[in-house]
Structure 1
Amino acid sequence: MRLTILGVTGGIGRLLLPLALEQGHEVTAFARAPKKVAQTSSRLRVIGGDLFNADEMAAAIEGSDAVLSAFGPTTLRRTHLRRDFGRVLVKAMRSTGVDRFIHVSTAFLFGEGGLVFSVMSNTLFRNVTIDHRESEQEMIQSDLAWTILRPPRLLDAPATGKPRVVAGHLPKGGFSIPRADVAGFMLREAVAPQYIRQVVGLST
């Protein structure tokens, strides 16, 4: 497949790119800092650009079979970075005619997970949760073939290869998942879609 990866230098993106190349995909990595992309391959095209510029993003997306979005700013302050990114992504995809994308959001939006999740989503991660919600709204309201992943706590650990996946809910008792499992699921969903226009919870 021809894939475009956004957020390629982040926690999930750094795992997603080599895995996609290992599986034989042709990959365009769209990055704000292209020099940070360490991989090299005859099947890899690295494009530097602004993730908040629809024209630049469209140039990277053009001709792709699917877009994999691992964009995730780390700030806890109140911003509209995720919302604005979602808006730009939808605009860029519409302009190119590419309609399939998979995006990583947060399990906080399920409103599940018990007292700990509730307290965290309304205190420390309140601003992040609001921004994720607004970003999702931009995507869900579009006519594109989206899949939104809502993982809980992300771990820097080896992939289990067996993440639990539930459409519309967080898997029961699911509190964490390795970033590597999220990356692996994104590629499986790109190759063999099962959750088009669905919000998906996944955890170990």
Structure 2
Amino acid sequence: MDILSTVAPVTLQATPSRRRDFKDALGSAVTAATKGIFTHDVEVTLIWFIEEARRYQTHLVADLDNVLKPILDAVTGPEALLIDDNQIQSIKASWMTPGLHGAGFQLTFAALMREEYVSRQGLAFVEFSADRCYMLPGGLGEHAARFVASYRRMVGAYQDMLAAGIHEEVAQSVLPIARPFPRARLGRFPVRHHSEFAEPLA
């Protein structure tokens, strides 16, 4: 997944209004151009296109680390590409002189697991504990209860193993392959507690 922008990135030192305008503009463009969201860990690569003279000869140009955060904030959330920026496992950042592309930046996302880019439409989460929420894809309808029941069995088996004294790294093997998210990081997403879903009839 590539994002190519002809707009120069803002920095953490920019005024709140400039950061907000940048976030709104980039976020809206990403929402319009994409339909999916990454649900597991990703690698992010940033290339900032900026004139060499400007980069080397002025103290007014921000460092790479200061332009990363505003960009990542703009592509995170229910209508964006990431559920939360803690999904970013690896970051590569560099700058180069503009070619035909001109000034701006290129941001590339690479999923670190297969099939971890899903439709954003209807995406929600089910909570089992404050630190363990799993995604519920949109469109499940009446089958959502079966989806949750499957999660419930796996989380229950994990908890039983911990109670029996089995080491956590071993017990984790029975958990869902879906990535868990802390409840505190899902503020803009619909979240329902697993107890709201009745156990489906066999």
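Each reported figure results from applying straightforward, stated rules to the coordinates on display, with no laboratory input. All of these numbers come straight from a predicted model, not from anything done at the bench. Cβ atoms are built from the backbone, for glycine too; each structure is taken alone.
Comparing relative contact order in percent (Cα under 8 Å, 6 or more apart) across structures 1, 2, which is largest?
Largest value of relative contact order in percent (Cα under 8 Å, 6 or more apart): 2.
When Cα Rg over 2.2 N^0.38 Å, for residues 24-71 alone is calculated for each of the structures 1, 2, which structure yields the highest value? Intermediate results must be reported in sequence, preceding the final value.
Values: 1: 1.09; 2: 1.52.
Ranking 1, 2 on Cα Rg over 2.2 N^0.38 Å, for residues 24-71 alone, first place is 2.
Out of 1, 2, which structure matches 79 when percent of Cα pairs over 11 Å apart, for residues 96-143 alone is calculated? Write down the numbers at each step before the final one.
Working: 1: 70; 2: 79.
Computing percent of Cα pairs over 11 Å apart, for residues 96-143 alone on every structure in 1, 2 gives 79 only for 2.
Work out which structure the value 1.6 belongs to, where distance in nm of label points 7 Å out along Cα→Cβ at positions 16 and 32 was derived from one of 1, 2.
Considering all the candidates, the number was obtained from 1.
Comparing mean count of other Cβ atoms within 10 Å over residues 136-143 across 1, 2, which is largest?
1
When log10 I(q)/I(0) by the Debye sum over Cα atoms at q = 0.09, 0.19 Å⁻¹ is calculated, the result is -0.30, -1.47; to which of the structures 1, 2 does this value belong?
The correct label is 1.
Can you spot which of 1, 2 the value -9000 was calculated from, given it is helix-only ellipticity at 222 nm (-39500 (n - 2.57) for each DSSP H run of 4 or more, over all residues; to 500)?
Working: 1: -11000; 2: -9000.
Of the options listed, only 2 reproduces it.
Given that distance in nm of label points 7 Å out along Cα→Cβ at positions 56 and 160, derived from a single structure, equals 6.7, which label among 1, 2 identifies that structure?
Considering all the candidates, the number was obtained from 2.
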